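Take a look at the structures below.
Since every read-out is calculated from the coordinates, none of them should be taken as a lab result. Not measured: the values here are computed from a predicted model. Cβ atoms are built from the backbone, for glycine too; each structure is taken alone.
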Structure P
Amino acid sequence: METMITAKPTTWAEVNEHGDLVIPREMAEQFGLAPGARVRMESDTNHVRLHRPVTHLAKVYVEPTIYCNLDCRTCIRNVWNEKLGL
């Protein structure tokens with residue numbers, strides 16, 4: 001039996017007459033984007049990355065302890081841009 005390798009079809013976004021980047025409706029629905037949703041973007045030399053909105057979380061981290069030393073590698077506090085309180 002032969003195994004065929006198939007690639008995902010290419011999806012295109014378009015720039016409208018106002019200069020806005022418009023992504024396909026199906027992709028917006030897949031990622032929970034409704035009209036007015038805000039999406040964080042990061043750009044680099046050759047790509048743009050869109051992050052899911054906080055209303056459409058993919059993961060939730062639960063720390064199963066009441067003890068915290070503020071030093072875990074996976075702690076969300078390591079990326080906060082706020083001062084830690086007491």
Structure Q
Amino acid sequence: MDAVSQRVLENLTEVEEAAEDVLTSKQQKVKVCFGNMFIKFPKSKTREMIQKDQEQLDQEINELRKGLKAKVNLLNEMQETSVVTELQM
């Protein structure tokens with residue numbers, strides 16, 4: 001190869017490496033919506049935040065289910081006693 005071709009090849013190699021570095025950096029950050037704005041966060045941090053939020057939501061849902069179950073049981077007991085009272089009259 002002559003010197004010009006060698007320089008062109010080296011230049012293209014450098015450009016390719018720089019482009020690959022940019023793509024790698026972009027893949028490690030994601031845009032996350034907070035309220036009405038998007039913020040770039042590292043992918044791992046974003047995944048961690050979402051997992052924590054999901055765990056908290058699961059816990060709140062389970063607490064609501066337990067509370068609802070107790071309320072439904074109380075309602076059923078109240079309805080049964082009112083039916084028995086009406087039958088005794």
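Data overview
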read-out: Distance in nm of label points 7 Å out along Cα→Cβ at positions 10 and 42 - highest-scoring structure of P, Q; value: Q
read-out: Test item: volume of the Cα convex hull per residue in Å³ calculated as 135, pick one of P, Q; value: Q
read-out: Distance in nm of label points 7 Å out along Cα→Cβ at positions 2 and 18 derived as 2.6 - corresponding label from P, Q; value: Q
read-out: Structure (P, Q) behind the derived value -29000 of helix-only ellipticity at 222 nm (-39500 (n - 2.57) for each DSSP H run of 4 or more, over all residues; to 500); value: Q
